[in-house]
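Participant: Structures given as structure tokens follow.
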Structure 1
Amino acid sequence: MPRANQKITAADLTIDGVSSADPDGQIPADILIKGTTGRIPRWVNFPAPPAPGQPADYTNLYVYWKQNGVETEIFRATYTHVDDRPEFTFPITAQQMSVDGVAYIYYVLEGDSGNEDPSAERKLTIDHAVLPTLAEPQFPDATIHGYLNCTSDKPVFEGVRIKIQPDSVFAALDECVLTWQGFDSLNGSGAALTPEHEFRQVISQDDADNGFIVFIPFNPYVRPMFDNDSAIAQYKLYRGGVAIGSSDKGLVKIDRIVSGGTPCGGPP
């Protein structure tokens, strides 16, 4: 039978990958990418086996997330004596941690008497600026000196192939968003010859394991670069709409001038 004076003592929760010694609860970059697990120790008055002929006691667990004035229930479960174990876990997803700033997480235990016992709030600090650096894009058709020209393995006037190297962070259905921009110098600076264009590609498991190619058509993205110019390529990786990684910048030099001064592929 439910006990009117039932008392449940809510101990502090812990979060895998987040130091309990850090009062600000800074969430590491890899946790922001892959999500993590919250852990709640077994409470003192965990439901005991019922007496013969009596209904089983139970405890309801509710986990709450508070951020920017909004409180959201992110997990709930009910436990009886058959669920007894040293600790209880719940997921914290990358999507849940997608908004930068300070958040608080806590849980409430509710006994079968209706009495509630909330835990202390745990402060968490979310900063996606602290993202892992992914390898810079590569240009497989560039010369040993870093040029794309009229005699490259794939001539520049046929477009530009950009190789994204595989990384353990990648997963199927992630989205690669690559930016491409041309400049009137050989070092990716100076006057911009093109706007910053975006190329989006949802990757497969094979892409994640082996890398993949992003293709930049010649028109209109490459044509403006022709005489000792260059372009910068950089990409971000998104999972569920959340940025989980950013690459270094990749630079390629572009020279379409041939004998006689006429650019291969035509003028800009």
Structure 2
Amino acid sequence: MSRKDSIEELRKIRVYVNSAEREINKLQIVPRAAHKFPFDSVGLATLSKAFALAKACLKLLASDYPDEAYSLSRSLVECATNLRYLTSDFSGQDKRTRDFVKFALPDKAFWYHHALESAKTPKEKAELRAYAKQMGISDNPKLARQHWSGQSSGFVWRTTLLDHPIDGPATVDFRKKAHAVDYYQTSAFVHCSLPAIDNYFTEGGVPFRVSTASGHHETHQSTLFTVLVYIHHAIGYVLYGTNTDRPARLDSLFQGTLKKMKPIPTRHKGA
């Protein structure tokens, strides 16, 4: 894809993200009391985070860092996945949300353990223990290795397979393919494994210079599709979870932008 086309594709998604944000703001959603309806606060905060991630991806693309934008897009997938899990069972929505919030304690337990080990005086240790007792924090860093949902492993995969009331025509097979492309593949770029460094490969016998991404792996257009699709998903889950009607304008914005997008370039014919 030419640079001119890449800039135009970026513009399309930027327009979509800004337009979707305006539509959400027009709704003037007022979160209900957090102690009774915790999802309202958590869901809306997650949606704001999703928009921030989307805008950060677009800024990276505009600055010619497509691989880095691609890796960051996985965080947007995870935001939408959290929202999907929280809202997939409406009757258990608030319990799941409380589990999400309560995981702050295992996180604090992790840091409390290390702070206690680093404390140099009996007074410092006593102050830390008093604070931990007051907050109900245990000296157990292993708790932070668990997942907030209580699932032992594979949270994103399991949540992908879950049915959701707003799935529409998306089949399990379609969702599996989306997981492979949008989560598994981007994970390689998050963890900087081989696919992530392929674009920076250096030829033998050539003096090394710090380089920019070669584009061997296409990531620019893939990132744009991830931003478009997962902002749309995040919006849908949050509106469903807060019992807010989704304006037709949001769906038409998404569908209209999707139709205008160029396909993701491939290196091989028939790929």
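Participant: Can you say which of 1, 2 returns 150 when volume of the Cα convex hull per residue in Å³, for residues 48-151 alone is computed?
Facilitator: 2
Participant: Upon calculation of distance in nm of label points 7 Å out along Cα→Cβ at positions 144 and 192 from the atomic coordinates, which of the structures 1, 2 produces 2.1?
Facilitator: 2
Participant: Taking 1, 5, 10, 13, 15, 14, 12, 10, 8, 5, 3, 2, 1, 0 as the value of P(r) over Cα pairs in 5 Å bins from 0, in percent derived from one of the structures shown (1, 2), identify that structure.
Facilitator: Comparing all candidates, it corresponds to 2.
Participant: Also: Have a look at 1, 2 and say which one yields 17 for relative contact order in percent (Cα under 8 Å, 6 or more apart), as calculated.
Facilitator: The correct label is 1.
Participant: A follow-up question, please. If helix-only ellipticity at 222 nm (-39500 (n - 2.57) for each DSSP H run of 4 or more, over all residues; to 500) comes out at -20500 when worked out from the coordinates, which of 1, 2 was used?
Facilitator: Derived from the structure labelled 2.
Laboratory data are not the source of any read-out in this text; all were calculated from the coordinates shown. All values derive from a computational prediction rather than experimental measurement. Cβ atoms are built from the backbone, for glycine too; each structure is taken alone.
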